[in-house]
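Some structures are shown below for you to check.
What follows is calculated from the coordinates using simple rules that are stated; it is not laboratory data. If you're wondering where the values come from, they're calculated on a predicted model, not measured in any experiment. Cβ atoms are built from the backbone, for glycine too; each structure is taken alone.
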Structure P
Amino acid sequence: MSKTYRSLLGREVRAVEDVTLDVAPGEVLGIAGPNGAGKSTIISLLLGFLKPTSGTLSIDGMEPRAFVEKFGVAYVPELMALPTHWTTEGALRRLAVLAGVPTSRLTAEVDRVIESLAIGEHRKKRLKTLSKGNFQRVGLAQALLMETRVVIFDEPTHGLDPVWTQKFREIVASLKRADRAIIIASHNLDELERLTDRVAIIDRGRIQRVVTVSGASVTALMAYRVRVVTGGDALVARFPGSVLGANGDLEIPPVDVPTLNAGLAAAIGTGALISAVIPRESALEQAFHASVGAGPS
């Protein structure tokens, strides 16, 4: 599947090129990439706002727009665009009608999502008075108004504080089911690693690689930072090339998991005390930086 735009000067711009990807029912798929990589175009194609220039795209055997019109898709855009003079409740009631919520259930469903997102105190407030985080919670609430088989989030934690970022993880966990596909586009690699089964890394319109994040490989080489309480010298002796900082943190060069565990166990056996072991980069971060050609900061 490819999507090409034509600029005002007639120049072709390939936003998405030769993308091949399947999303299975029951799966949570992440899409990661730098700005301008093609993530937004892929989402627009999935929602049927755009059609591919070449190739095909289908949801359960149907063209995306036909699927959306028949079954609906829950969608949270990065930036909600709603009339700001609407109240929170008024916006959700209007969006519930557009989502096809039956009149007999409309009030109950709006009440349910207001309670679920804890925005009851903002119920009668105009949208223009809400903070960025609370406005984002309204966006999440509208996506939960109807049961759908496809859920698409675009930068869903944008503007959320740490408490509601954690709550969003719980929402995604509650949405997972065998017949539902969930797609999350985000710059936040840590969130994608926590929430998804696989992550498609896209750059310059092409999928560079697809990373399975639901399980870690014990043979992968990763660098670690170890918080040392006592016994730093014993740890340095176990990991050639490691450096013990003045603050007590030990920087361990890339090792596999068995080597890491053996070295830590040996040092602990001689009396070393360790308070934390922190990967310098996750497997997903390593794959991302390798794919887009940018090293860690």
Structure Q
Amino acid sequence: MSTITASLVKDLRDRTGAGMMDCKRALQETEADLEAAVALLREKGLASAAKKAGRVAAEGLVGVLSSDDASEAVLLELNCETDFVAKTDNFVAILTNISNALLSSDIPSEGTGEDVAEIDVNGASLSAVINEAVANIGENIGLRRFTRIKSDGAVGSYVHAGGKIGVLIEVGGANAEHGEVLRSLAMQVAAAFPRYARREDVPEADLDAEREIFKNQALASGKPENVIDRIIEGKIEKYYREICLVEQDYVRDPDLTIEKLLAQVGKETGAELEVRRFVRYQLGEGIEKKESNLAEEVAEQLAKGS
């Protein structure tokens, strides 16, 4: 039998939010298969897949920069070793300078610092700027990733918690005059963590996996087999409402879905608004894990109309 380490138990707990003993038992039942243990805990109702999104952190800043006409924007994550350095004016200035360079240069739509090492940042290459910062600050610093979106519509953006979460969202049919709704949509992505824009974007493999989990849940609860298919499809509809942005309830007004919000604003402004894509960065995703309630903070801020 595979060894169940404390680190593996912690990884499972971070991903699911389940109790320590529940995680350990799930790993025992699945012979230390982490993915199988996640599915098992979900089947037992002890885990929420959405919880894993808010449980990662590392030091540095996530930043965004948009063009004046909102037709393009860049999202980036610049990492350092300590929160103290991330809060300094020097580090913020480096982030700002790199943001300007990424927005004004001919670069790929996404990548890492290595992909744009030679772009000009105030007269020096990005790699030279980073090396100088490392020498002066005394910490390892790096441009971990970036995404740039150019649109014939408009790109909304939002940064939460002083650079802990950043979002870009492209909306077809929009322009700079739709700034308020663009920002609200970006905040929605930050708070509600949708995985896809609409249900047509959800891979069939994901749906098959969810149906299997829902089927096992129904069987375990003793539901008659002749109603299980109906139960599964009902749960799939709920699943769509959780992971697809346009089907989510609008955090600022739960009586509206995002789809209805777009229709309402479009009617008021004479535009046909359509979410095309979005990108959400959370500082340190996949690097170092710890408890975080950032998504809940965004939801609270959005509900208050901030």
Structure R
Amino acid sequence: MTILEGIILGLVQGVFMFVPVSSTSPLALTQQLMATLGSDLPPPDAPELILFDLVVHVGTLVSIAVVMWTSLRRVIVGGLADLRDRLGGPGTREGRYLRLIALGVITVGVTGVLGLAVRAWLVGVFALPLVIGANLVLTGAILWWTDGAGPRWRGLRDITPWLAVLIGVAQAAALLPGLSRSGLTIAIALALGLRRRWAAEYSFLVAIPTILAATGLETLLSLREGVVVDLGAFAAGFVVAAVVGAVALKAVLVLLYRARFRVFSVYVWLLAASVGAAIVLGVLPPGALGG
């Protein structure tokens, strides 16, 4: 992988990580298109590219920390204060931040267990444009529904362990390319009554430990398999994804709060149609590259 290829893929990741149209599908499709046009990139299901995908995901975590720093800091500081209060005796604080952190752990844990269970099968799906296109159609339908969701009644205090579990399941389902992690988790949260602001904040904040854990695991597995990476290309992708992701996240939050996600539905369906056309014309194979 060259530095230019790392920059291009980092740009794609930064734009689509937070735009609820699935960052994995544009990333996988871009990789397939670059390979079709003569790039020396390995196939999307190769360990090197899977690790690269996770590295640029970590780059976009920097975007979350920057854009949502106030909320992130409030949860961390509040959680530590709640913990000190509990350890010091009966406690006088409500403990809502410590409870919120515990719920986040449940969400991440559910995602991790399900992700590990299907990891071996999931790797091959990234090289299947036909599956990606079908999942994009589903993502568009989910995003279309979110704008029509009526007034929600749940605040942060009303998040239950079962809601945390279901959001964890949604995160695991979004490991499939073509399904948007942010779009799916926000939609599930809205369907269960969580207000738009808290649905967005919970979705993006639990992304931090989820992606860090996945990246750490994939890094260990890659080192064990002796995967060779181009540090320059990986670093370029990381930085570009972080910078572009911050801009994209701010824009997405504005559109979510104003219930304007249907614009993304149209885009996703157009992308799915483009994938279908590319398969019909032979630009992209319906199955795995080389198959």
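Taking distance in nm of label points 7 Å out along Cα→Cβ at positions 18 and 250 as the quantity of interest, name the structure among P, Q, R where it is greatest.
The maximum falls on structure P.
Out of P, Q, R, which one gives 15.4 for mean projected area of the Cα convex hull in nm² as computed from the coordinates?
Among P, Q, R, the structure yielding 15.4 for mean projected area of the Cα convex hull in nm² is R.
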Which of P, Q, R yields -26000 [helix-only ellipticity at 222 nm (-39500 (n - 2.57) for each DSSP H run of 4 or more, over all residues; to 500), calculated] = R
